[in-house]
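The numbers here are math on the coordinates, done by the rules we state, and not lab data. Because the structure is predicted, anything quoted here is derived from the model rather than measured. Cβ atoms are built from the backbone, for glycine too; each structure is taken alone.
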Structure P
Amino acid sequence: METRKVYVSGGSTYVISLPKKWVRKSKLNAGDSLVVTEQGGSLLIETSVAEKESKVKEIKISQLTSNEALERLVIAFYLVGYDTIRIKLDRKDHIPYRKSIRKVLDYLIGVEIVEDTNDAMTLEIMVDYKRMNTMQILQRMYSINRSMLLDLGKALKNTDIGLAKDVMVREREIDRLYFLVVRQLKSAVEYQQVAEKLGIENQRDCLGYRIAVKVLERIADHIENIAKSYIQLAEIQKDVALGDFIKLNTNTVEIFEKAVDSLFKRNHVLAENIFQELKEIKKSHADISNELLQPKNIQSAILQKTMLDSLGRIASYSADLAEIAINMSAGALDFGNHGG
């Protein structure tokens, strides 16, 4: 921590000096502009995002252990904010690496291949923060998850295998949106200017959003898991009774809707109600689980138990969203304890 004295220049302008180390690190020159943002009792000073150079990263596949390692690296560099990723295909057996690059692009929004030669592939990441802010993406993820849960209930009720398969397909879009939000939040934490463009009023909210987006991604995983288990169950036991599952799914949808509503509204009262309703869902979960302890068909019971556990996890994740809502709303609540 360093201290700086405040000077008056021209009789009306207050001036402080900047730390030389920071100036050099930021590659600032005389005449460059800085962005100053007021945050409570503090001032945040940033270099202008528009003036920053494009972040470029180079990967040589000869230094990697496998094409799967390349996939993980590309995703990692996307998440931390690189604008250009150059991949040197400096191995004779580079075809699997090419396939991995194209595969991973299915999960990343705003990435285009701008160079594709025998020696290299270059990925350009063109994400416009103004086109879709963080809250809009979270809303979109919620809508997809909700539709997946509702259609899952219809599939169970009508023995609709085609609809269950369609539910599984939608999980990929959740993954794509998840990676985009994580990239956005990383930039928002680093630059208040970006946070404002993304509709994030306070950078401290990024932590809450980061947890929330992971919860939404995990919920989609569990919905996919239920659909997959149901398809397998339908293949071995076509007359299985799933009335209790359908009812539990309906209750899970309701608690999920209320949890997300409390998060978007930052309403701690709505959020607190979630924990009371969760007790009822846990009771239903326990009742169904006990019935499965004396199964007529072991394989059927295992698949039903898998479905049941995933529904329970979705309900628990809804409680996590409610807890995030309470934590985020606490900053806006006035408890009358401001020390005068």
Structure Q
Amino acid sequence: MLDALAAVGLRPDGRLLALNSYENRVYQAWMEEGPPLVAKFYRPERWSDAQILEEHAFARELAEHEIPVVAPLAINGGTLHAAEGFRFAVFARRGGRPPELEDPKVLEWIGRFVGRIHAVGAARPFRERPALDIDSHGIEPRTWLLASGQVPADLREAWETATTLALDGARRSYERAGGVRSIRLHGDCHGGNVLWTEDGEMRGPHFVDLDDSRSGPAVQDLWMLISGDRAAMTRQLADVLKGYQDFREFDPRELALVEALRTLRLIHYSAWIARRWEDPAFPAAFPWFGTQRYWQDRILEMREQIAAMDEEPLNVA
């Protein structure tokens, strides 16, 4: 990794610190001169070069609009580099803490920047990166899990039935929402990918890790910022939208998709862990995965989601 950085003209001093990342390998690298940088080495075969470059272009487009997104650095005229068969990118280091998502002013502030991200994201479509939809995050991972033998035999029928009904509920949710617009998204806009700082001109949120950037409904970048019971989520979403709508109109029909998108994420998440199980980092990080209790909890989770999708959508009018 140090040799890879040196090969593009950087001068690391030999110190590396592994940062929290399961999908890729991400390190903070200290330089002989200047501040540390962050190097992301991409998991092989997940994205094509064209898909990674499209993510990079989107991040740099957002940065050009003065939106606080940590974009890859252009080195020797490019943002994507290769060494010994591995691809990598280099980023400026940005510190920060998780945002206080219970604070209405923080939610409104984050909402303003998400609105700005979406205003840029709506300007043109992705050509290479895929969409977040029922097929990609529901049907495909469910089919893979059933074929893989990961679901215990004695729970397979119950899990298959629960996920069938859950996907039916997701389809009904999309039908209720109607023809909502698909735009370029951050894609994984939860509190862990929003860092908060109190430092001078950088005060406020900045957004990291567009590795899951996809096309999809705008509400995908909003629902992961809210949590709790229905009353709490209603209040939180109203705070987010108060800031969001300073920069972009929000289509209220998309509120019908909140629980459907949560359902799809849950199915996709199980398949994601299962597909990465031969990576030594995954058994260490998720020792409970694959146990009887794990799959029993997932069945209960799907049943709860089936009920949630049949409820009236959140109303923040």
Structure R
Amino acid sequence: MDFIALLIPDAAVLAGAVLVALALDVLFGEPPARLHPVVAMGHYLGAVGRRVSRAVGAAPRPGVEFWLGALGWCVGGALVVALAQAVVAAMQTLHPLAQAVLLGALLKPMLSWRMLRDEVCAVEVALADSLEAGRARVGRLVSRDVTDLSDIQVREAAVSTLAENLNDSVVAPLFWFAVAGLPGAVLYRFANTADAMWGYRGERHGRVWTWAGKWAARADDVLSWLPARLTGALILAVGGGLHWKELSRLARLTPSPNGGWPMGALALALNVRLGKEGVYVLNEPAPAPSPKHIAASVALCGRVVWLAAGLLAALAVTFLCLHVGWLPHGRGGM
């Protein structure tokens, strides 16, 4: 059994695992924190981050901070991939149905649609109570200061976060699972978590991350590059329009090389304006999001989740078939 065969289980097992993972997510949501592998990744990144970054006021050492951050990321990434690979190897002797169920259960913590959906819906419920409650609720989703946000800005932040995290929390993990099995999904989730904790310019929580978090930020950019564009295309397809040229223009307006693709696509699909004051405005001529747009955005993204699952399972089947030679090769047949 070669390396690729070890990473990629039987195609039917992999496709079944995707469905199991999404079913578990919809039915049960997130596992308890003490059992959640992403929480364990966060503990590792928190402990290592305090050693690779410098305290505010300490003398800067850009080169040392950068390479320590890169080393901490690489060691953590190698550990999670090795663990995932070992688990996949241990399951090879099981019945395919058991493999699909176990693999789906292990994939589930790498993606999170139900929690994202519920948190975004909760923003509109909170806004119906008061603007202050809406600000507090959207503050759980974004890292920016929400103190002075208007109700329109709260909704813009909620819809933008939904779009961006549709990629980070669902499509990208599924994409890397289809390409490289459980190790691929686990590595992506580690990279995305590292970016969320380390990928900042300047000070955060008493530490300076400009250089220590640069590797983590760039690694997440690289691993999210193709999935983000795929997410944008899926949103446009489900939304009933293929405004790729306009989406490409909007995506360049955001500081992130990837975030603008799903955010711009959702703005076009809903025909709403999405912006972050002083940073970007997407689909500027459109009206601001209203209460109905929260529900509409969640419903649209829910359809994208299941479309992505179907397409990426098909991609995995094709990838495996090409590898083992199950597809025709020219005039010679099989």
Task: Read-out helix-only ellipticity at 222 nm (-39500 (n - 2.57) for each DSSP H run of 4 or more, over all residues; to 500), computed value -20500, structure in P, Q, R - done: P
Task: Value 16.9, calculated as mean projected area of the Cα convex hull in nm², assigned to which of P, Q, R - done: Q
- [ ] Figure out for me which of the structures P, Q, R the number 1.9 belongs to, where distance in nm of label points 7 Å out along Cα→Cβ at positions 115 and 259 was derived from the coordinates.
- [x] R
Open item on the list: Taking distance in nm of label points 7 Å out along Cα→Cβ at positions 43 and 307 as the criterion, which structure among P, Q, R has the greatest value?
Closed with: P
